[in-house]
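Structures follow.
Quick note: the coordinates plus some simple rules give every number you see, no bench work behind them. Just so we're clear, the structure is a prediction, and the values are computed from it rather than from any experiment. Cβ atoms are built from the backbone, for glycine too; each structure is taken alone.
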Structure I
Amino acid sequence: MPISANPLFISAAHKSSGKTTITIGLLSALKNKGLSVQPFKKGPDYIDPLWHGSASGTPCYTLDFNTMSRDEILQLVSRKMTSCDISLIEGNKGLYDGLDLDGSNSNAAIAKLVDAPVILVLDTRGMTRGIAPLILGYQAFDSGINIAGVILNQLGGSRHESKLRSVIEHYTDVSVLGAVHKDKRLEIVERHLGLMPSNEDGEAQKKITDIGSIISSHVDLDKIIEISHLHSPNYLKSPIKSVPNTQAVTAQIRLAYINDNAFGFYYPGDLEALEEAGAELIEINSLTDKQLPENIDGLFIGGGFPEERLKELQANHSFRQSVCDAIENGLPTYAECGGLMYLCRSIIWEQQQVEMVGVIPADAKMEETPQGRGLIRFSETSLMPWPVESPIGKSSKSKSNINDHESIISAHEFHYSHLINITEPLKYAYKIHRGSGIDGQHDGIVYKNLLACYAHLQDTKQNHWAKRFIQFIVRSKD
């Protein structure tokens, strides 16, 4: 039976300290001890959660101040922790890093919000006595943060470990929960956003097993479990219940979504929201399936790294043609980032140009540096096919693209591609207020019943896009 416990927050002093690898190892090791483990990740992020989900055997949920209210974060953590023995939240970058000067959207802010003891992963390369003021500074900077222990990472050997343990014991009151030495088996190939997605790495499960074994032998798992059960936050003693969505669509909609080695960026919460709105999710593969399934009502193509699978995507001509035909025939379709690239005429990367679906009259060209990165804010134009104001059973499309809806929606973008050789005027669903989008001013290409954008949406109170998309499919079907 699940035990009442704190979530534990895994953070670091700075980016690239190895906390993601340590988190993967902890999740795997705790699972192997017979515990049900619930992972979370401070977002926005897709890649790390894929690894965390694979390591724990449980979907990893994203916590993001830019798209979620504090109550929503508490509600999600509370709901998911009622069915687990222990929970780990991995931060991004350093513990106190964040966009705002006051730290209101930092990792520390989430740790305080959910009352999570912090385990600090420290990259010890080149460090000896200097580790003490580092720890003391992190403790003193915010008295509301409980740094319950540190895990020393990238140790140079037993002598290095012994020195650091002596320094920490002499100058601080922080427990050393683990000491992980340099080991090539802990390395995971990096890609654009961070780590290579586990859905793309054929040896991912073996890698996870190896990392879990190493972490199990170098980290005091029993002490970590003990820390998580020192006390239970009030919101876990009386879990916050979500308000039922009385407007959920009851009709069953067959929604296909591509989930393979080219496209795999989906928030578990968004997939659940689609199901709650009335969708039957049908997983399909753009690399091996010959065509779209029959009798589907809609299509969802998430982000990913299609440029890594260009030859396979091009070779599967029949599938690309079935996607093209379906969209031309009015199939309601939503595509994000990598999905947008796939729907273009071609993708250009590393001196090669490879044919894609072709419903978007442009080519997606990959560059060496990001073309759009970070927080994006936009408002909907009157051409948005499933706008916020649209009631069930009605469409609010108009011929004008001038009058934008007032509400500003927050999302994120991270793309190395941009569109070139645009041969026809494009219609846009989004007006950009911050970020890059497609041309710095617009995002969300609208063509027939297709919406394709660089923005990655998250289904939250500020933007229940999943329900609106399903309602649009229902209207289109009727």
Structure II
Amino acid sequence: MTKKITSIILQNKLIIFLVLIAAILRFFYLSPWLEDWDSIQLALGLHHYSIVAHQPHPPGYPLYIILGRLFYIFTQNDTRALTSLSAVLGSLSVIPFYLLTKKMFDKKTAICSALIFIVTPVHWVFSERVFTDVPGLFFLLTFGYFIYCSKGSPKKIFLSSLFAGLILGVRFNEIPVVISLITLVAFTYGNIKYYFISLAAFLIGVAIWVIPLIFITGPSGFISSFSSLADYVVKHDVLLGGSLPLITLLKTKLVQLIYLFDLSYTKAFLILSLFSITWTALKPKLREEFKIQFLLTWIISYLFILLFVYNLEIQRHVLPLLPPLIILTILMLVQLVKNRVIFGLIYLLLWAGIFSQGLQQVVRLKREIPPTIQPVSYVKQNFSPYDTIILASYIYRQFQYYAPEFKSYYSDKITSLDINPSQKVIIDYPSLKNKITGSEKFKVTEIKEFSGDREIFPKISQTTLYILEYEE
């Protein structure tokens, strides 16, 4: 048995080495905070799972919660359990990424791609935080490897598609990539029969987690929860809900996208990746290769959802584009730069720049108290829970989780709030004052502002508290 284990390790020592590097880099910088609204909902879901109560919000991420509960058994801490889940799957995601790249091209391209993948800021940073994105990417890459290897085999296509439907229970947002890759493989190496086999398998995979979710939630709760999700998506869809002309909105989103790419990938990598896509598009023979079509399908299908659905507030939205962009960029360098010394220098400079930006970001993430957490700490230190009421909008979840001793109300659920004149009221948005009965008698006695690093907390980099007291 020992000899067999030793043999396996020796045969896979390179992959093990890459995973260990990734794990060491990640476990040093785990975030101690649940700074985001969604992060807290995921943590609450570990103990009381309810998509109706948005613990977490629809689609519920049931398989992610199951994995989180397994990690909680060992850590007995919400934050540590879920950040460890991100770090472990972030490290392990190197395996399917390396295998997919090697299967497509060669060992050199795979190693060079994997070393950049490990340290790219967006992947490194979100391997330290409580979000579904990095675990979702691990399963997306695993599916990508399976479906790429299933060419021409109905059995493999069926199993890969089944797996694809199942993993959407970890993270649902990458469904355009999943559907597009299944369609590409089914039609490239089969016929219409392959596609229907794939579709049936995919739906079975989805049903494995959706049917129990309906049972747990109840049909009416399930329908209303997903209806609210659809309504949210439409209202926050800039291109559908905006009042500006479509061209103007697209330009705005492209500017936002470039900003996120700059934070997430570095300027140098962004420029090289754009050049690599152009280079690929100008080479007809290259475009005809299935592996290139596979990568371009991945990129185009996800770019569509980025431009037409996401409001591009945070870097994690560009994470699913990382694998195909790295592969194409390294492929271009390998093919264009034949001199080993020059290639080595260019690659080293690129890697060092990406590593430097990634390291700076994870250090700041570990060190800084998020601007959504600072107000909670301030209130706990300066006010008594016995005579203080919290009426909050976008930082309600933070007060709910980190300051349960205070009576907190979510602004969207309150139309009118009766307050005892002896109590202080703390709000995080000026207009919330109007929801207090007799609001004209409550005056702002103090305004407290909190800020954070916009490169680390771009969604909410500044928060403000307004302290209200009753005055005759």
Structure III
Amino acid sequence: MSRFLISAAHKSSGKTTLSIGLCAALHAKGLAVQAYKKGPDFIDPMWLAQASGRPCYNLDFYMMSRDEMLDAYRRHIESADVGIIEGNKGLYDGLDLDGSNSNAALAQLLNVPVILIVDARGMTRGVAPLILGYQAFDRNIRIAGVILNRLGGLRHESKLRAVIEHYTDIPVLGAVQNDDALQIVERHLGLMPNNESLAAERKIRTIAARVAEQVDLDRLLQRTVAQPEATTACTATTACKTEPDSVRHHFRIGLMRDRAFGFYYADDLEALNSGGARIIPVDALQDTRLPELDGLIIGGGFPELFLKELEANTGLRDNIRQAIKNGLPVYAECGGLMYLSRSIRWNEETHQMVGAIPGDIVMHAKPVGRGYVRLRETGLAPWNFEKREETIGETEICAHEFHYSDMENLSPETKFAYSVTRGHGLDGQHDGIVYRNLLASYTHLRATQNFNWVQRFLALVARHASTGKTSRQAAA
């Protein structure tokens, strides 16, 4: 069994593309590959999941406890031959001075070696002190090998291999030439989501073939054989989660999942399932009305790229607006919030949206809110009906945001679920618009011990279901 973390000297070194290629190439060899992504990210895990053939799980020091991270890692790695954790930014980069939330800290927590990706453009002899420095900075981190990326030809490769072999004891496990075929189109949130691209599978096969040709996969696996501790079963101090053999699905929960919307965490979807939800797919571009539902979730995405199609689907927009007005439990994040607004303006064009939220979205060229956020509950969320008044606002909710838009013309009577103590949210002070049983925010939550939004949402669904109303009745 092989386990390793892929990191780099700095961001934009090509580690995501190589991670996708390694997942796909090893999967093609018949190995069960389990992928993970460090930090808050939706798009990279979507590609990694498609490449590996299994859901990809996020590991995040900010939103998860160390026990939760270990639990998530161990539960999903047990049935895998290979575990690949893609880091974010550089190996030693992080929020804290001591590096306690860096990629290196994650490698140490999981007891896995590091494969260091080196963007070799313009480098020759200088690659040696770079590698030696990364090796010496923290002797607790085991760098099992390097993969040279974006090489300028075979001569460039031979020079770098000779330098690394002469000055270091770290093997070169691969040398990938600069190749336009390896590039995935990027936009403001990073890579283009694979749910938008009909050519995603073809792109993954191309990347996998190039990686298999230029990386010594067998040696990579040999160098990253798992240490005994890395596959230890969950201990008494780690709250292992076990899925029941058969879950009784009490509720029909609509999940908007199409080319415009698709940002969901795999473990949140599993939490919905284990909590009694049957996931019913909803396509905002094709479906003309909601199916019969007990609740609806609209995740993030890029609705701004599909404004004409979303606007043209008046049947579904009207249906959703009426269902929300009549009390259907709905949770929306970022792109979902944008879709539920009155309108979205981008590139001097304005398109009408659902209109359940009394505000208008305006797109900007630069990020409005980006990074980790902290929230405090105001007590006005529809999820808070079972919470004691004196406990409201006690816990800071750790979450994240990444949006290039803000909301204008919001009604002064708007109710908010959260006050923002870090980040931007809607206006730097508030987030989480509340209307009836709708909660819509720019903030992305995760169902963790810090704030289990799935549990709360399903409790609201159960409460509403006791009235006997479904989405069909609510929209009538």
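Output the label of whichever structure in I, II, III has the greatest value of distance in nm of label points 7 Å out along Cα→Cβ at positions 284 and 452.
Ranking I, II, III on distance in nm of label points 7 Å out along Cα→Cβ at positions 284 and 452, first place is II.
Let me ask something additional. Between I, II, III, which one scores greatest on distance in nm of label points 7 Å out along Cα→Cβ at positions 268 and 444?
If we compare distance in nm of label points 7 Å out along Cα→Cβ at positions 268 and 444 over I, II, III, the biggest value is for II.
Thinking only about FRET efficiency 1/(1 + (r/R0)^6) of positions 12 and 436 (r between Cβ atoms, R0 = 41 Å, to 0.05), which of I, II, III has the largest value?
Largest value of FRET efficiency 1/(1 + (r/R0)^6) of positions 12 and 436 (r between Cβ atoms, R0 = 41 Å, to 0.05): I.
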